[in-house]
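Please go over the structures that come below.
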Structure I
């Protein structure tokens with residue numbers, strides 16, 4: 001299993017969009033717009049590979065010089081529950097820390113709250129609807 005940053009617009013990025021669409025969007029009857037994908041060009045794109053197959057991914061989006069948002073965390077169904085999500089998140093936290101961010105936060109689906117809590121994230125909002133499902137703002141202070 002390998003973790004690395006990938007480039008927007010690359011063949012690996014196309015794989016990432018496909019994985020995110022399969023895991024996160026299709027089940028909700030949604031798809032990506034060209035504008036949404038174009039806006040990802042400044043994000044930090046992170047992917048996990050098993051040989052050449054992408055099995056997990058996430059993105060980090062700069063909000064301020066100290067705050068970064070985790071988005072589009074997805075792990076292929078065949079490898080869920082095997083620690084890959086935690087490994088991707090740890091890798092993302094290390095990148096964020098190296099870039100000087102102090103806080104990492106996300107809009108976590110209600111179904112994923114327990115996963116993030118186990119990794120030190122705390123709920124920081126009331127429940128709200130995003131893409132028609134319940135979410136919470138969760139965040140963690142990145143220790144130096």
Structure II
């Protein structure tokens with residue numbers, strides 16, 4: 001089973017801005033962090049209040065957990081950066097496939113993949129065939 005498949009139902013489908021991505025990644029890399037700890041190594045050049053607001057927004061979006069530690073919150077990431085990227089990609093694809101021009105979007109995708117990398121196009125073909133076989137198998141089980 002796909003390791004990311006299990007998160008689709010529980011991870012919020014949200015778009016993160018560059019600073020939110022950077023802060024989320026900083027917390028993920030540390031395991032847990034306060035605002036001060038995120039700012040400590042100097043890789044994020046923002047004010048304390050900007051990072052505090054960003055971390056609070058990530059908490060409100062359900063992407064960070066937090067516990068009160070003295071006068072500050074200690075945050076932890078609920079999802080890995082890879083999980084968030086996966087959810088964002090699936091969400092974007094679902095939006096495209098939900099439009100009345102879904103087959104046109106698919107043709108653009110296939111053209112882009114083919115122009116980018118022939119091996120990747122072969123992998124896409126294999127994935128489509130595997131998915132088709134899985135669907136046929138499920139149909140056979142339901143009858």
Checklist entry - Looking at structures I, II, which one was mean count of other Cβ atoms within 10 Å over residues 20-27 calculated from, given that it came out as 20.6? => result II
Checklist entry - Here distance in nm of label points 7 Å out along Cα→Cβ at positions 76 and 100 was calculated and came to 3.7; which of the structures I, II was it taken from? => result I
Checklist entry - Which of the displayed structures (I, II) returns the greatest value of relative contact order in percent (Cα under 8 Å, 6 or more apart) on calculation? => result II
Next on the checklist: Matching task: -20500 is the computed value of helix-only ellipticity at 222 nm (-39500 (n - 2.57) for each DSSP H run of 4 or more, over all residues; to 500). Pick the structure from I, II.
Outcome noted: II
Checklist outcome for this item: Taking mean projected area of the Cα convex hull in nm² for each of I, II, the highest value is that of structure II
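Quick note: the coordinates plus some simple rules give every number you see, no bench work behind them. Just so you know, these numbers come straight off a predicted model, no measurement behind them. Cβ atoms are built from the backbone, for glycine too; each structure is taken alone.
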